Each structure stands twice: as C-alpha cells, then as structure tokens.
Structure I
Amino acid sequence: MACLPTPESEMRLSRHALIAAITIAFSTPALAAPFAYVSNQASGTVSVIDTGKDEVVRTLSGEGKLGKNVRGIVAERTGKTLFVVDAKGGKVDVLDIATDKVKAQVLVGDSPEGIGMSAAGDFLAACLEDDNAAALIDVKTLKVAKHITLAGKNPEHCVFSPDGALLLASNENSNDVDVVDLKTGVTLGTVKSSGHPRGMAFLPGTHIAYVAAETANAVDVIDADKRQVVRTIPAALRSAGAIASADGKTIYIANGGAGSVTLIDVAKNSAVAEIPVGKRPWNMALTRDGKKLYVANGRSNSVSVIDIATRKVNKEIPVGELPWGVAIP
C-alpha cells in the first residue's frame, strides 16, 4: 500500500526542487554576445569586437596574409568564417576565425572593393572596380562561378536582393546602379543616380533599395523591377553607407562628410534623426537583435556603437587604421 507524503516530506521535496533550480540557473552558461568584425584597410587586419563588452578582444591578420588594402568583409552565418577582400591582391581571403588561418584565396579580378552575401548564404558577389564587373563566388566550392560584365563604371558595392533574384552594383564613375538578373547573369540595365552612388540596402522582402548618393548628400530610393528612382530623400554631407533594419522600418545612412548617421523612417519617407559619430563614417552592421549599430569611422580609426533605443553613441572603440566595414554573423 502506497504511503501518502507527510507535510514535512513535501517541504523537503520543495526545498530540494528549489535548490536544484537555482543550481541549474547559475551553472548554465548564458548565450554569448556575438562578435563584430572590422576590416582595417590600411592595417591589413580585422579587429574582433565583443558586442557584450564593446571592446576589441582579438586582432586577426590571417598570419599576415590579408594584404595591406583590406576592404569589404562578410561573416558566414555560423560565425566560423570571414570573407575578406584584398583589393591590391585582387582576391577574397577565406579566413578561419578560430585559428586565424587563411583557408583559401579566391582570385576574383582587378581592385575588388565591396562584397555581399546572398540571403541563402550560397553565393558571394565581389564588385571589381577596375574590371567594371562583378564576380560571383560559390561558397561551397570557393571558386568564381561567373564574372558578370556591368554596364556602369567603377562598381563599389554589390548587394543581393532578399530573394536572390537580383544583384545591384553601385557605379561611382558613371553615377548609376546596375540591375543584374542572376538567373541569366546579365545586367538588365542601369538606374541613374542623383550623384556618386555608394552603399545600398534593400528593404527586407522587396526589390526596393535605398542607395546613398554621395555628391547629392541624399538617398535615392530605387525600384529595381521598374529600374527607376521613385524618390530622393535628403540626408547629410557625403552620404556613403546604407543598412536597413530587419523589420524594414528604418534605413541608416552613414554620412562621411558630416560625421553622422541619418535615420530614415521608411513610412514617412524622411529623415527623423541624425546621430554624430566619428570622422568619415563608412560602412555599418546591426546586431541580430537590432539593438545596436556598429559604424566604421575611417578617419577616426574607431567604431562608434549606437544604441538604437536611445539614438545615442554608447561607446567609441579604437580599432586598426582606416576601418572600412563591419560584419556581424
């Protein structure tokens, strides 16, 4: 016959359960904050920032093999591999983060600058300034799958549409943006910019892109399907970098001349804030939770950390010389 628990035994069980729960809570490690990776163009290094502490915890150089003209940078989504552009070497270095060893070097063409990754993570696109072309790299084979000849001149940034159907290339010298059909690998034509297009950001789930027009101190909103500018939004002096929030409500524009970041409210189609950062802010990255924006300040040799909720800079972190971009897995 089963014995019914006494009040004393129930209290002992409750105490044991409470102690066990506390032990588990304190012994289970908290999820680590992601790292931000900063390409330092003149140093030939990558600064690794712990986004929990907001401080540099490592400096990578690929054992000195990254070259002295490091530009575009992309982080593979598992956080194990970086793809780093070496403009002088005409290649993309595949860097193992844990060991700081270059696993592969993919020769792409003359003077690569910006690099983008498809949403599926299967392809990279490197813009080749002197070739007036884009190189598509198969992430699995680490080989160039296709060279795409562009209609414009001196492409800087290459950005995939969210669905992977299109590729945009911002052409500085011809003041236009190529729209490439990735199914055929052929450009569909160009869209005239307000002036010197640089960084670009697609709205999530759309073919609408926001393009920083540097000499116009503005942002062109491009409908890639129609291949036309549907509106132009004033920003600040020498707008250069662009990134969209994951919810598609806000576009962030780095203004190289003003030393600031402009926040554009997508619903209002207008700038709603301007946040001072370092000198010549360039390219940026958001944390996955969308709470912090990391801005590479080329002339300050630093990264500004913007708290999205307060719209203020929390910290300015010293990095290498002439930081070009930031990648967060």
Structure II
Amino acid sequence: MKLLVTGGTGFLGRRTVDLLAENHELRLLVRPTSNRDRFPDGVTFAEGDVTDRDSLIRAAQDCDAILHAAALVKILAPAEQFDRINIGGLENVIAAAQAFDIQKVVYVSSFMALGPTENGPGGVLDEQASVADRQWINDYERTKTLSDRAARKAIESGVPLNVIYPGVIYGPGELTEGNIVLRHVLDLAHKRLPALLGKAERVWNYSFVEDVAAGIVKVLEQAPVGERFVLAGDNVTQGDFYATVGRVFGIKTPSLRMPDAMAKLSGAMMKGWAQLTGGTPKLTPDLVEVYRHDWALSNQKAETELGYTWRTLEEGLSLSAEWLKSLPEWPK
C-alpha cells in the first residue's frame, strides 16, 4: 500500500513510520524546515503543510491511503493556529482524499476529544463518548473535539475514514511537548517541582508510544472504514503514577500537593512571563484544570476486533528509563 503520512516527523509519527515502512511505501508531507534525518530507507518526502490544501492534494496523488497524524500540541499558541491546524487540517486531508478517490483515511485524534471521564458513564470513556459542547479546558481540547465531531459527520456521509483516540502518550524517541510524561519525569529528577497538582485518586490513561503505533498499523491494515478505536494503555491513579516513577527511575517524588487556587495563580504568572519572553511555561491555568479531572479509557473494542495489546505503565516506563537516563538533560 502506498501511504501519504502527515505528522510523520512528530513523536508518535516517527515511531509509526518506522513500523509502516517495513511493509508499505511511504510519502511524508513535510514543511521545508522539517528534520528529514533518521527515517527508514525508501521513505520519500513531499513539501507542504496540512493548512495548505493544494500541497496536500499534490502529495496525495497516486496514494492508496492517508494517515493523518499531524496536530498542534502546544502549551502556548494562538487560538486561530489551533483552528487552522487541528480543524482545518482534517478538512484539507478529507478534500485531498476525495480529489483522488482514496479508499482509506486514518485520523489520529486524542483522548481529550472524548472529554474527561466524568462526561460519561462507568468510570471510563470509549469511542461512543459524546462530542457535544462542554466547558473547554483549552484550545487543544476544543479543536480536537470539534474535529472529531467533523470526522464523525464525514463517516456518516460516506467518507472512508477511521478515527483513533490514544491516551496520554509517552516513551522514548522525542522530548516534544506531546511527550509530557517523560518531560515531567525529567523535571522530577531535577527536583524542579516542589509540589504536585491535583488529587492522588485522579485517574489518567497512559499509552506507551510503541503500542499506539502498532495499533495504528492494525487500523490501517485490518479495520473496516468508518470504525473508530480507542488505542490507549493503563488507567492509573496519580498516586500510583508517582509511586511507579519513583520505583522505576530511583528518584524521590514530592509528597506535598499544591492547592488548585495557588497552582492556577502560579500558572497564570508563568504563562504571562512565557508570553513576554517567548519561552514555554512549566505550568499554566489550563494544565491545572487538566489535573482536576479523570481521563480514563477503555480499549475493549480495539482488543476484541484488532487484537490490540498494551503495556502497563510500569512496563512502559521501564522500557523508557535507559533512553531517558542516556540524554544529556538527565541529571548526572
């Protein structure tokens, strides 16, 4: 199969490209400034951008399928930038697919598109979670939810689309803003965090990057068009998360938890300073709000229909430890 891939230079995208290149012909949509090093032999590149529909259409010519993994995952960015990339990008990918009657498009969404766990029954969310309007935490959640809503409507209208919802992705490969778990571990190792956010009983779903990448391959190769799948990992309380980090990495984690009001004030100050200096804040009011919710997911459909498998948080962090400790950023 000949595939056009968007987002192939990203954290999840790179690992997925490595797996896909074993059996498929890949063309990556890349911006002129994108790093093209360390890709498997045979991968080709087409210059363009998901916000530029014409470049997508040119790149999609003679392809059998499209994997759309590009997204804006930033702590700070203008709202209109999130709209152009996260909503407009999907619209442009669908237009490119329709221009050449491409038979399959796989769109990588996010757990945040499904909303916090308390928006659904049973303590976990799955593919059937509502995409109705709610109180958005930030522009990333808003735009991923609205693009998910558009994806569902496109499926109903006959577009050959699959949607994937990973949990909080982590693992070796890249320390991007999307790899928030290992960036957080690095901050803990440097003792940059005097206190923790949220409550110890809050549950998040942690998804090892290689598991999600392998699941994407399964969706591309096996799933009927029109189906949507959660490709997540381990549902873990925040208390157990920090205990596991301490055990795997041999570091002491803070025992104090910062009150939400104090954390939001600190986050607002850090965000304001970052906006003045052009930096990336360690904390924002949005992040504090994320920690106030549960984000638990069910993989049952992907396990049953695709044979999807996933690692526990302890297994995934253990596989990440050697890589993270080898980086110059790790404290010596």
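Read the figures in this text as sums done on the coordinates, not as results from a lab. Please read these numbers as outputs of a predicted model, since none were measured by experiment. Cβ atoms are built from the backbone, for glycine too; each structure is taken alone.
Taking relative contact order in percent (Cα under 8 Å, 6 or more apart) as the criterion, the top structure among I, II is II, with the largest value. With distance in nm of label points 7 Å out along Cα→Cβ at positions 82 and 290 computed over the structures I, II, the top value is the one for I, the highest of the group. Comparing FRET efficiency 1/(1 + (r/R0)^6) of positions 130 and 234 (r between Cβ atoms, R0 = 30 Å, to 0.05) across structures I, II, the highest figure is found for II. Taking Cα extents along the principal axes in Å from the coordinates of each of I, II, which one would give 56, 45, 42? Value 56, 45, 42 for Cα extents along the principal axes in Å corresponds to II out of I, II. Of structures I, II, which gives 1.00 when FRET efficiency 1/(1 + (r/R0)^6) of positions 274 and 306 (r between Cβ atoms, R0 = 35 Å, to 0.05) is computed from the coordinates? The value was obtained from structure I. For which of I, II does helix-only ellipticity at 222 nm (-39500 (n - 2.57) for each DSSP H run of 4 or more, over all residues; to 500), calculated from the coordinates, equal -2000? Answer by label: I. Match the computed value 2.5 of distance in nm of label points 7 Å out along Cα→Cβ at positions 202 and 282 to one of the structures I, II, and report its label. Structure of origin is I. When distance in nm of label points 7 Å out along Cα→Cβ at positions 106 and 210 is calculated for each of structures I, II, structure I comes out greatest.
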